[in-house]
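Okay, got some structures for you below.
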Structure I
Amino acid sequence: MAESNKMKDMPVNKLMIQMGIPMILSMALQAVYNIVDSAFVGNMRVGSEAALNALTLVFPVQMLMVAAGIGTGVGTNALLARTLGQGNREKAAKVAGNSLFLGVIIYVVCLLFGIFGVKAYILSQTVDAEVLEMGVSYLRICCVISFGIIFFSLFEKLLQATGRSLYSTIGQVVGAVVNIILDPIMIYGIGPCPEMGVKGAAYATVISQIVAVVISLLNIYFRMPVLRLTLKEFVIDLTLLKKTMSYSLSYAVQQTIIFTGAVFVQGAVNPLGIDSIAAFNSGSRIDGFILTPGDSMGAALTTFISQNRGAGKDERIFKGFKSALTISLLYCVATAILIFIFSDSIMKIFIESSETEAIFLGKTYLKTIAFFYILTALCNTLQGFFRGFGRMDVTLIATFIQIPIRVVLSYMLTKYMGISGVAVGMGIGWIFMASYEGYLYMRYRNRRRELNGVHI
C-alpha cells in the first residue's frame, strides 16, 4: 500500500511539489513535439513555408488525439486514485484494464480517420496544392500510427494515479530527445536515411512517442505491481466502463468545444491579413506551449483529491487545493514575466526576422494575453478540484460559458484591436469561467465544512 500511503500521509505541500513538477515538465515536453517539428521543417531547402502552414493545419487534430487519450486517462485517473485510496487493489486493476480497452477503441477511430478522413479535413482548411499534399502526408502518418500518443497518455495517467508522476516524465523526456535526434536525420536525409521532408517529421514524432510508451510500460511492469495486469483484468466490466466513459466523454466534449472555438477564432483573425495570421498562429503555438503545463497542477490535484476522498480525509483535500493553487500562481507569474522580457526573441524562433510586422503583432499578442495568465492558474486548479470530486459537469459548463464569450468578443474586438482583441476576448472568457467555478468552490467548501466539522 506504499503508493496510497504516500498520497494520504505525506505532508501536503511536499507531495504537491513532488507530483506537480514532473507533470509540468511532462506536459511541456508534450507541447514540444510540434514545436520541434516546426523548427526543423522551417529550415527545409524546398517548401519550408508550405510545410509550416501544413503543420499549423494539422496541429489541432494532433491535440484532439492527445485530448482523447488524456480524456480517457482523466476518467481512469480519478477512479483509480479513489479506488487505491480505499485500498481496493483488485478493483484498481480492473479499472486500469478497462481503460486500456477504451484506448484500443480510440486508436481504431484515429486509424480509420487517418485512412479515410485526413484528406477531406485538410481540403476544408486550404486549397493550396503543396500545403494539401504535405498536410495529408504528415497527418495520415500521425493518425495511422497514433497508438503511441494515445497509450502514452493512458499510461501517464495510470502512473500519476499512484502519485508516481516522475516515471511517466522519464518516458516523455526520452521520447522528446529521440524526436530531436530523429527530426534532422529523417527530414533532411542524414547518413543512410533518405530525405523525407514533412513525412520525416511525422515518422520522427510517432517513433519517439512509441519509445515513450515502451519506457512507461517498463516502469509500470517493474516498479508498479499494482498496475501489473493479467488477462482477467481485461474482462469488460460494464459498470466500471460506464463510469470511466462518463468522465472521459465529459472531457472529450469539453475539448471539442475548445477546438471548435479555436476554429471560429481563427475565422476572426483571417480577414486581418497575412501578417496577423502568421503572428496569431505563432503566438497561439507559443501560448499553448506555455499554458499546457499549467494544466498539470490541476491533474495532480485531481489525483490527490481522489485518493484522499477515498480515504475520507477532507482536511487534506482543501490543503492540497491551496498548495496546488499557490504553485500554479507562481508558475503563471514567472511565465508572464519571461514573456514580457523575451517576447521578441521567442517570436523570431517561429517567424523570419525580415517579417518585422508579423513579429511586432506576435509580440503584442503575447504581452496582452500574458496579463491574463494568472486567471488560468485559478481556472486549472478549480477544474482539478471538481474532477477529483467527480463533478465533470462543472468543468463542462464552465467551458460552455468561456468559449462562446471568447468567440463573440474576438469578432467584436479584432475590428478595433487587431489580434490583441483575441487575447482580450480570451482573458474575459477566463474571468467568467473563474467566477463561475470559484463561486461553486466556495459553496462546496462551506457545505463540506458544515457536514464534517473540519477547519478547511
Structure II
Amino acid sequence: MLKQRIITAVLMLLVLLPALFAQAPWPFALLTLVMIAAAGWEWFRLNGAPGVPALAGGAVVAAGSAAMWQIGWIGHSPGVLWQLALLLWVLGGAWRQRWEVARDNAVTFPLLALYGLILLGALYTTAPWRVVLDHWLKYDKLLLMVMAISLMAHDEKTRERCWTAFTIAALFTLASSYLSIWWRLPWSRAQTLGWGGDHSVFKDYITQSVLMVLLMLRGLYLALRTPVVWQRAAWLAVAVLAFVCNTQLLYGRTGYVATAVAVLAFVLALVPVRRWWMALGLVAVVLGVAVLLSPTIVPRVALGLKELGQVPETTTSIGPRLYFLHYGLELFSQKPWLGWGTGAYHGEFCRIATTPEWCAAGSFHPHNQFLFFMIEHGLPGLVAFAGVFVAALWQARRMERLDRAVAIAFVGVAGVGSLTHSGIWLANEGLAYCFGLVLVLTAPRLPSPQSTGAARG
C-alpha cells in the first residue's frame, strides 16, 4: 500500500508541477477540474452508487464547476453559494440511504408529485412572483414530510422520541384548557371562564382540536398496548379528557366532526367486520352522550344550519365557506385541466367576487384544501392531493392492527380538515396535519408474505 501511494504521488507530481508553473492558467485549471471530477466520482462510490451512476455524478460535478468558471464565479462567487455546496456535500451522502427508506413509504411519491405540480404551476400562473414564492414556501411542508419519513420510518427510537415530545406538549395544552375554566392563564388564547366557554390555548380552536384528536388516539393506543393496569387506566383517562376537551371546551365545528370521525374510524378499524354493528351502536351512544352533555355543540351546529340559508349575504362562518365554494367551482370550471397556476387564486377570486368585502374575506384561501388545489392546479391537483390520502390508507393497510387503527383515524381527521379549511396551506394547522400524518404513517410494517415464507424456509 505504501509503495503504491508513493508511486501515485510521484506520477501526480509529474503532472501537477508542469501545470502549476505553466504561463497560461488553463493547464492547472483543467487538472483541477479532473481532480474535482474524480472527487465527485469517489463521493458517489462511497455512498453506494454503482459504476455508471458514479461516473455520471462525477461528470455532473465537473460540469457544474466548469460552468461556474465560465460565468466568473470562481473568484467572485457569493459566499452563501459555497456554504450551501459544502452543506450539501457533507449531508448529501446520507440522503441516498434516507431516500431508500422514504420511497418505501406509500405516501412519498404522491407528496413529491403534488409538490411538483406546485412548482410547475409557476410556469403559467397569473400571480406575481412574490406570491408564487410564498406558495412554494408554504407548501414545503410536503417536502418536510418526506424528510421526516426518511428519518423515522426505520428508526423506532427517533419516532418514539417525537411521539414523546408531542405528548408532553399536548398534555400541557390539555391541562391548560381545563385550568382555564377557573383561572385566566397568561399564555392562554381564550380568557373565558366557566364550563361552556371557549378554552382554546394556542392559535385557535381548530388547530387545537386537531392536536387533541391526535392526543386522544395516542392515549387509546397506549392504553391498549401497555400491560400495566395503572398505566392503562392513566392513558385511557388522557384519551377521555382529550375527547371531552374537544366536545365540551372548544368551539370548532370542524373539531366536533373530526373527533367523531376519529372515534368511528378507530373503532371500526380495530374490531372485526362481523362486530361492526355492535361497534356502531357503542360509538353512537358515546357521541350521543357527548352531544347531550355539551353546552357548545348544539348551539354551534344550530347556528351553522341557520347560516346555510343566509348565503351569500352572511359573513359569519358557514356563509363564507359556501360562497367560496360556489365561486371557487366557477373558477375551476373555467380552467379545469391545469388550473390558474400556483398562487393565482388570490387574484382570480377577487376578479369574480361580487363585492370588495367578499374579496377581502376570501382572497387568502377558499377554506377548502381540495378546492384550493382544484382552482390552482385543475384536475391533476385534485388527483394528486386525493392520491396522498389513498396512499396513506394503503400504507396503513400494511401495519399491525392497532397502529393501523390510529393511522386510519388520523387520515380521516386530515381529510375532514381539508374539506372545511385549507389545512395544508395554513401554517399551524398544516404543520399539525403533516407532523401527525408522519407519526402515524411511519409505524412498523407487517412482514410481507414473501419474507415470512423465506424466514420459515
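Each value in this text was obtained by applying a stated rule to the coordinates, not by laboratory testing. Predicted model, so just to flag it, every value in this text is computed and none were measured. Cβ atoms are built from the backbone, for glycine too; each structure is taken alone.
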Source structure (of I, II) for distance in nm of label points 7 Å out along Cα→Cβ at positions 22 and 254, computed value 6.4: II
Among I, II, structure where helix-only ellipticity at 222 nm (-39500 (n - 2.57) for each DSSP H run of 4 or more, over all residues; to 500) as derived comes to -29500: I
If distance in nm of label points 7 Å out along Cα→Cβ at positions 70 and 222 is computed and equals 2.9, the structure in I, II: I
Of the structures I, II, the one that 1.9 was derived from, the read-out being distance in nm of label points 7 Å out along Cα→Cβ at positions 110 and 174: I
With Cα extents along the principal axes in Å derived as 63, 51, 35, matching label from I, II: I
Origin of the derived value 21 (relative contact order in percent (Cα under 8 Å, 6 or more apart); candidates I, II): I
Test item: distance in nm of label points 7 Å out along Cα→Cβ at positions 142 and 358 calculated as 2.9, pick one of I, II: II
Comparison of I, II by distance in nm of label points 7 Å out along Cα→Cβ at positions 38 and 438 - largest value held by: II
Mean count of other Cβ atoms within 10 Å over residues 326-333 from the coordinates reads 19.4; which among I, II: I
